[in-house]
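S.K.: Next come the structures, one after another.
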Structure I
Amino acid sequence: MTQKFELGASLAEGIDSRSGAWTFIQGFAANWADALESGDGWAEADLAAAEARLGVRLPAALREAYQLFGRRRDLTSNHDVLLGPGELYVDDAKEALVFRHENQGAASWGILLDSLQDDDPAVFIRPDLADKSAERWEAWLERLSLCFVEIVLSESLQADEELCDFLDPDDDSIGLLEENTVRLPFPAYPIGEEEHAIRWFLGQDVLLRDDDGAAILARGRTSGDLDRVRDLIPGDWLNDCR
């Protein structure tokens, strides 16, 4: 008998280790999207070519993620963009290996070059500012495998409009979110922003993200699941045409 995928329990195990992260992503894909298949990852030759071009060794976590699901844009690039092996680059300041871009170029995610030797290094984010001299790599998540869990969860919120929605919350929305859903055990991030952190919640077959009260994003397993959470947290949901 196939064991039912429990998102909360699986996530709790998935954030503990690199292998746990890949197991969680496999389960999430199978139950909330389409199951991973052998052709969903990049080949070893693609990763070796990237290393030769860049002159660096890619961390184990980056190689494993790319080989497992790196070509699955529905899991990695519905909104922000995971760069392919041939698109990876070192930033102009020679500080970080960049592997992801915000969809409008407002930020980039990278791994500091001095940590590339680590199997599962920390991830940093750099905002694109008008004052280029003020741009800095800022701590995002403490492990790359954890970042890939966050990528898959976040990109799932940007999939089919029938299943996904966005709310500009009012004063009551966050309270209703906390009353009607369960906080998921994903660590507070960006690192050092515990009081202003991005938080994840789970309702009845609905995944939600609270962006420090600035936005609530939701993804239902079905359109009916999404409608249920819209009723529990009333407001001007962007895609609600009922």
Structure II
Amino acid sequence: MNPETLAALDQAKRDKRPVVLATQLPSGEQIVLPDPAAPDELNAAAAHALERDESGTVKLGATDWFLHAYNPPLRLIVVGAVHIAQALVPFAVPCGFSVTVVDPRRSFASDERFPGVAISTDWPDEALEAFVPDSRTAVVTLTHDPKLDDPALDRALKSQAFYIGALGSRRTHAARLQRLRDLGHQDNALSRIRGPVGLNIEAVTAPEIALSIIAEIVAVRRNAGMPAKPLPAKFAP
């Protein structure tokens, strides 16, 4: 690997930008993708490798390429150190997510309740500002407290987070959307919030709700036909 290629990979890592190192076989020629100068089919193959999080060899025309996907780490930011969060973390970690639980209430956000989990006791807006959610980050709010959930959602909507979910009934979510509207968010942005959070599996218990949440996060990440949930009729354009 030449110094220019190594520098490009290092810069992408610092920028948390997904890239693919494409190596032509057997010549060893390398290129960092996406690259406007590269053939469209090579850029498309690189995009597919990043989407699937898979490295491997592809044949394009008469040429073999080994595509090494370099994705930023998957992250899950959970706002609210509640029972559902305690159930959600054990689902998220094996799915490849680095989890941080955010809650300024230190009696909730404790090592005893979340052993081995990164905890932030900053206010959610400050925590989200510091974490800078990117296209590999999911954000879930679980507190039911507008003082905590709303600032987190406000920051998440201004980020590239690929998933934003909020716990609460349809009535609660409708009120939440209006508050966020009052902060200046438009309906097309608000449609990114999945609320009530999670797949509709008639979940009742904390573990069942946590299962529905991680299932929806994975489905969205894998583009499994998961369009954003429509706005409640009262607030639909």
Structure III
Amino acid sequence: MSSLEDAVAILACFSLEEPALTQAELTRRVGRPKATVSRVMRSLRESGILDFEPTRRLYSPGLRLFELGQICRSNHNFLETIQKRLEDICRIGGHTGYITVFDGAEMVVLRIVRGSSPLAIATGPGYRMPPHATSNGRAMLALLSDHEWRRRVPDPLPFVSPNCPPDHEALLKLLQSIRATGRSFSSNETLHGVSSQGIALRDPESGEIIGVAISYPESMATDELNQMIGNLLDQMKSELTRRGNAI
């Protein structure tokens, strides 16, 4: 076993019922040599992942582990809040919603909320795409400074379709418009026959940028539908931004 596997095995021994254990008991439970367990536990203690109470010689999860748990919890809670709000929009509008995050130079679909529309969905969780070619990807880029997004997005831009911005200067004009309105629009870009509107938000705890999009058939993209979807996304962004500022 690697040191990481030993560390995971040691941490797995703790529970709400048994929040503190001796080194002898931990050694017995993980079934590893005493010297190995001692070395790994020393590293965990020095890093703050384990605490040691010398009077009773008990080990317990440390402050650093609590901090990491809080980060995980805050990210999860914010995503859950976004998804619940997106579910409301998809139920009202009847179309499919996406939640995306950056992964290097690409954006990746994290979650999907399916609507009642018969539009066939060609993308699923894990689907990757250059962010400049989607409404939510451009909304995410718009939250970055010009220096930041130019470092993230390749130059020249990878070709996706004739309707996508062809270069950095064309993309900059779109991002400036998105910054002014807070919302992005695309039509017949990544997928033929599909229109999409997107927004982006920052996680108030981690600062991670999260994109949200609603996609619907281009043939249904009347002014009335575009306005309704846009208003719903604007309300969602305003509500979640206020909530984030209050944290």
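S.K.: Taking 1.2 as the value of distance in nm of label points 7 Å out along Cα→Cβ at positions 12 and 44 derived from one of the structures shown (I, II, III), identify that structure.
M.R.: III
S.K.: Of structures I, II, III, which gives 1.14 when Cα Rg over 2.2 N^0.38 Å is computed from the coordinates?
M.R.: II
Bear in mind these aren't lab numbers, they're just calculated from the coordinates by the rules spelled out. Quick caveat: nothing in here was measured; it's all calculated off a predicted structure. Cβ atoms are built from the backbone, for glycine too; each structure is taken alone.
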